[in-house]
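Some structures to go through are shown next.
Every read-out reported here was derived from the displayed coordinates using simple, explicitly stated rules and does not represent laboratory data. Owing to the predicted nature of the structure, the values given are computational and were not obtained by experimental measurement. Cβ atoms are built from the backbone, for glycine too; each structure is taken alone.
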Structure 1
Amino acid sequence: MCGFVGSIHNDNSEQRERLTDIKQMNQLIYHRGPDDEGYFDNQDITVGFRRLSIIDLQHGKQPLADQQQRNWVVFNGEIYNYIELRDELKQLGYQFATDSDTEVLLAAYQHYGIQLLDHLRGMFAFVIWDTQTHEIFGARDQFGIKPFYFEQQDDSIYFASEKKVFAQINDFQDISEEALQNYMTFQYVPGAQTLNQSVNELLPGHYFIKRPHQDIQVKKYFDAQFKPHKVTSTTALMTELQQTLTASVACHMRSDVPVGAFLSGGIDSSIIVALASQLHPHLKTFSVGFEHPGYSEIDLAKETAAMLGVENISRVITPTDFMAEFTKFVYYMDDPLADPAAFAQYFLARLAHEHCKVALTGEGADELFGGYRIYHEPKSLQCFNWIPQPLKTMLHASVAQLPPTMKGRNFLLRGTTPLEHRFIGNAKIFNEQEKAQLLKQYDQHFPFYQAVSSVYQRNHQLDAITRMQDVDMHTWLPGDLLLNADRTSMASGLELRTPFIDRQVFSVAQKIPTNLRVAHGTTKYILRETAKAFLPTGIVDRQKLGFPIPIRVWLKNELHDWAVDMIQTANVDQWLDKAYCLQLLDEHCQGRRDNSRKIWTILTFITWHRVFVERTAN
């Protein structure tokens, strides 16, 4: 895993100036690749690269050229089936000078062209340029595990593995009102947007082509669609799932450096560790927790590690740790990410890096197999299906007038709200009324549900539970979880691998019928049943906990004065109503409402603004 920066240029700017700019930008992602750096510059493209050496430590330098010195590549990620691909290409006459997956990627492009994307199993973002045709081709992996940002500046298109590098050419004053409103709802910026109007992401499963004197062309090559159908044999499905997961873990453990694993008290990471330990019995696992009762999974993780016969190394995170690291954490995230679990994973990655260079994690199981409790909601709201829509609309308007604390009010509101406006993913921080109070430049033309409307439009033929899962698959997973996974790990120079988020695993998951995902009062039913073959029952039956973080307690106690000072001194009057922010904090501290997630979202934005817009944070 590595990082790159570059520019595609049509102008006649001085070569020395271009290369100087790219070298300065490349230093901002030093943490992604502290082992090596490399550069390339010609009339079409200027590229900088940082390397974290994982495969073929001696010969995997980048940028890398083919043997004819015609095609060049910079590549961030891992191609897990590179050994099989290399063998296929050797049979076709290709020769290889290294054992790196980067050279295999380049040879696959020579042979298959753009269709190489159909042959790749892995996580990747790459750019390939042809020095003869002057064509430039880039792509991002199917699920968005690896990042890819780009920005148009005059006659150049800049691209990078992290958005922060654009601080060299952009003052980041161009905050998007729409993106800010979405952030305040989702706790991250969904879709191709970033918080700045001029910077965008290449979406998962997309590639681009840039030809001389033509505009850049962006196209989709993969769409992770759920296609559930009836299963004739549950036993056969479970066998297929276990075999596919086992093969995925084996591929994800390919490395020339030590591999460890994250371990919480839940089933997802336990499955990965159980399968990985079969291949590597001396696997080291890592866990973090907090001092406050009820906010630590360390004991459960150690219990799980003991059951599986692996070592567990843990660390307790304190409020002092938070104060020392929060600004750095926000810096590494690029755009504000107000998921408290990301902050825990930031410390988890640092702990793991002390013992290994690669770690496995259980991200993605919930999205692929139906793991969130909210997926039970369509069943609990079935009674509303019998009410005519005009009557539901009237009922909704009446219930909305009731006091917010009235019992049953929320149930009635959700039951009378269309799914497309009710469910937008795993987080909904501020509603529209609250955002109108919070944001100085609130615009009613950017309602929260607009960000997921395209997903709902294309999955309208599916059942409600699968539609919700599909929304999470295309918004929450890449926008929150995978951003979190990439940035928190790379901040410590750790490569994080996600065996659940795998093309072959998804090919099994996408066909599982709803009644084998959300069933019998539980979630991930078929995954749990499959795991019984290699996990103790006590682990299989555990409910999902996530990374519980005591921000509710901290904001009332250890972090209260810090939060007040942050809000009062913030230079964000153009964007936020600070009196309303302080009101939310006061309500929280007096115990009238749990506003901790709202306050955390505000504080994360304020810190981001100080780091990237004001540039006053240390």
Structure 2
Amino acid sequence: MNVTSTGAAEAAVPQDAAHGHAHGSLTKLAIGAVGIVFGDIGTSPIYAFRETFAGHHTLRVDQLHVYGVLSLIFWSMMIIVTLKYVTIIMRADNKGEGGSLALLALINRQIGGKKRWTAGIVLLGVFATSLFYGDSMITPAVSVLSAVEGLTTVNAGLQPWVVPISVGILVGLFAIQSHGTARVGAMFGPIMLLYFATIAVLGLMHAVHRPEIALAMFNPWHFVQFFIDEPTRAFIALGSVVLAVTGAEALYADMGHFGRKPIRVSWLYFVLPALLFNYMGQGAMLMSMTPAQAMETVKNPFFYLAPDMLRLPLVLLATAAAIIASQAVISGAFSVTQQAIQLGFVPRLRIAHTSESAAGQIYIPVVNWALMIMVILLVIMFGSSSNLAAAYGIAVTGAMLIDAVLISVVLLQLWNWNRALSIALLVLFFTVDGLYLGANLLKIPAGGWFPLLIGAIAFTLLTTWAKGRQLLIARMDEASLPMEIFIKSAAPSATRVPGTAVFMTSSASGVPHALLHNLKHNKVLHERVLLLTVKIEDVPYVPEEKRSETRDYSAGFYRVVLHYGFMEEVNVPAELTKLEQCGPACKMMDTSFFLARQTLIASARPGMAIWREKLFSWMLRNAESAMEFFKLPTNRVVELGSQVEI
């Protein structure tokens, strides 16, 4: 990267295996990226072109509309995917990691002291994450449904079986998540390579008969003419055209798995040409037909690209691609949730690691089953991919607009780019994203309310948990006693017993409540007392040499702070055995862990509304215990309860 400011230097840290990032040959990583990253945008040709013409707002199949829509698709891909995400946003990596939360953490770390920015930017980043959950429910439903609907182009009598088959596939997909996807994932790359090659060849078979279709696609005058002749229809059509670029944000979110260069290479030299060839082919095929034939074919043009004898294999291949796209979104939901837990926006949840070698292979049961229930409900409620497409797009365009806001902070505050160039780029991004979001807002009555509802619920939960934790820590700190005073006044008179006591505390100062309660009720102190705080930093990974910091208070009391990145798994016992600054090495059989469990009492004190305090209390009760989250040995843990008003 050529940028030279402080923020850019932070963003340009090379990806390496030590940090758990992608490593390997460029070819291998590029093929892997094709299999995982591009599943969502790769399945868009199945329904995007169709929905623009045969969706809820139909268009006539004629030269004005076909050329105009193809031009819109091409320039949307160039501006949104190639320029905005691949060229600009993917430069803003947080130590190699991407995604809204990683970008938010990067911004927060760099300009966290400038309060005029911080609060609003944090809320925007959290809302983008909330919208992702709505998107992660709709993507599997619309992808699988649209692929299975291809069966009706083989045999119209299979229509009643579309929903049951789709539900069966989705149930099976969610059921295998707990076993991990490493083995199946090895097949993703080859399958998606075959899929993209197939759709490119099918598109070219039709496009070569009308070579003028390529010139029409690349010529921006055609979409300008569409807006001049029919401005209302053109604006409404944007709500369907945007389906061609859904999944663009996945390029950025999955950057940590594959690296910036492999994703860029895969997109520019393989995925983008394949998609463009296919859209050209769909347009050329329709333009070669009579109006009556075109109106019938446009109901499923993707599958009609294939000859009759190859249509069933295409349906099967498209279904496999849809399953892979869904898998990528589900894995993304797990990854985003893990980041949100570590950054303090989501309560502790049980996280299972499904691979001993790949840190990113995780499974979160509550997220998996919640997604499955909502996805199946969506399939049954909406019944067809065309109906679901009405709900699709708002979450995506909303997240894209928020990403534009976040990247504007990076361009204007962190990078030393030419200001005129930065402003010109931002005007372009905000104009395009604003138009697409505005067009998708028209879908609210027809189903667009669903992702907004899910986003609002998720946003409420995330912000309630973050605010509640902040209030809880503040209330507990109010009654905190300085450690030096405690050691001078209480420690000398207490009976000391052999062994090590580890008191887990969220604050790196003062006396933990669990320590005060233990001394009050048991009247003893261990020979060695460790006050342990785990801090999650705004970086994905913390180097091993910076993992721990210690302070010796004397009299056998030590303060220990463990630092982890938001992509790392916390393992307290493993780190304690490595400590060298706190006396002899810790042995788990001689160590007791003391945890404080708070019971919240909702009160009228300033802070949060009563209903949010009760919601936070419910979330706290249902969070995974600190014992499991920190990997503490079950037979060495003592929990001490207390009541706290917030």
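Between structures 1, 2, the greatest calculated value of relative contact order in percent (Cα under 8 Å, 6 or more apart) is seen in 2. 1, 2: which one has helix-only ellipticity at 222 nm (-39500 (n - 2.57) for each DSSP H run of 4 or more, over all residues; to 500), as calculated, at -11000? Attributed to the structure labelled 1. Please state which of the structures 1, 2 yields 24.4 when mean count of other Cβ atoms within 10 Å over residues 157-164 is computed from it. Among 1, 2, the structure yielding 24.4 for mean count of other Cβ atoms within 10 Å over residues 157-164 is 1. Structures 1, 2 were compared on mean count of other Cβ atoms within 10 Å over residues 125-132, and the highest value belongs to 2.
Suppose Kirkwood radius over Cα pairs in Å works out to 26.5; of 1, 2, which structure was it derived from? List each step's numbers first, then the result.
On the way: 1: 25.4; 2: 26.5.
Of the options listed, only 2 reproduces it.
As an exercise: Cα extents along the principal axes in Å, for residues 253-580 alone, calculated from one structure in 1, 2, equals 97, 48, 39. Which structure is it? Before the final figure, lay out each step's value.
Numbers: 1: 62, 52, 34; 2: 97, 48, 39.
Here the read-out was taken from 2.
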